[in-house]
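Multiple structures follow.
Coordinate-derived values only; no laboratory data. On a predicted model such as this, the values are computed, not experimentally measured, just so you know. Cβ atoms are built from the backbone, for glycine too; each structure is taken alone.
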Structure P
Amino acid sequence: MAHYLFNFSDGDREQAAALLEAKLWRIGTDDRYGDVLAPGDVALIYVAMPEAEFIGRAELATPVQEWTPSETETYPGHPPSGVSLSQVEQWDPPVPMKTVVSRIDPTGSNPLVQANAKRGFQITVVQITAFEYEAALAISRTSLEA
């Protein structure tokens, strides 16, 4: 099982949440990691600036594949491909990026983490470590209990 971050930068939190509800996520076959995403992998769902928040998590139900006609209607645009999701969780409240960064890089010494926290993610799919994934998940659980 691999861990990923799916970056949503083409709209707002509500649009990303609608895609989670539809259990679909657009990924091109030529996107980074598009050829290795597999059922059972997990992803954090991140809404880019200005929100800079994690809004949920999901398990991949399929590898990247061309959309069916009904999926294309649900999620129009390019690329006409992506993954189907299962075990989808939407987080309310969302988890701010700065909260996750303070957990995974408390000393602010990891240049990659700090750069992504400052600029956001520049690509659609980012591979992350199990530790990073679990840190965001733990924070979401704490937020939901509060």
Structure Q
Amino acid sequence: MLGEGGVYGSWAITQDEIVEFATRYDPQPFHVDPEAARGSIYGGLIASGLQSTAIASRLIIDGWLTHLAAMGSPGLEAMALRNPVRPGDVLRARIEVIELRPSRSRPDLGIVRYILQLLNQRDELILDTVAVIFVRRREPAAS
């Protein structure tokens, strides 16, 4: 599993989806108002970074984590938003496992660190993060 990687999913994002999400969770003008967004530093409507993160999560859950005995996550170690997501972009997630180790406090769990990247149809990097998940171990270590 160490070094394992892959590209998962395909998510075509629409203007309506961007506006709906942002209206509820991140109502800044460049996320909810196409006219105001044209006058912003982005030159047009963009998705919230929260939405980009949620889409990346969904893509790896559907394509990768459902095949593991995933038991939740203590969080992200680092995250950077590299480029905005725009209406019409088609997104996919790429992962690479960079560390595997047993949990010190829970011998039935392992800890997996991985790089998660969200890319658009032009292979531009949208989101770059190091994430951690707990997985159930096949053979728990002896206590």
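The table below lists the values:
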| item | result |
| --- | --- |
| Ranking P, Q by mean count of other Cβ atoms within 10 Å over residues 75-82, the structure that comes out highest | P |
| For -10000 (helix-only ellipticity at 222 nm (-39500 (n - 2.57) for each DSSP H run of 4 or more, over all residues; to 500), calculated) the corresponding structure among P, Q | P |
| Structure from which 17.4, 62 was derived, Rg and Dmax of the Cα atoms in Å, options P, Q | Q |
| At a computed 1.3 (distance in nm of label points 7 Å out along Cα→Cβ at positions 35 and 123), which of P, Q | P |
| Identity of the structure behind 28 (criterion: relative contact order in percent (Cα under 8 Å, 6 or more apart), calculated), options P, Q | Q |
| Which of P, Q leads on distance in nm of label points 7 Å out along Cα→Cβ at positions 51 and 107, largest value | Q |
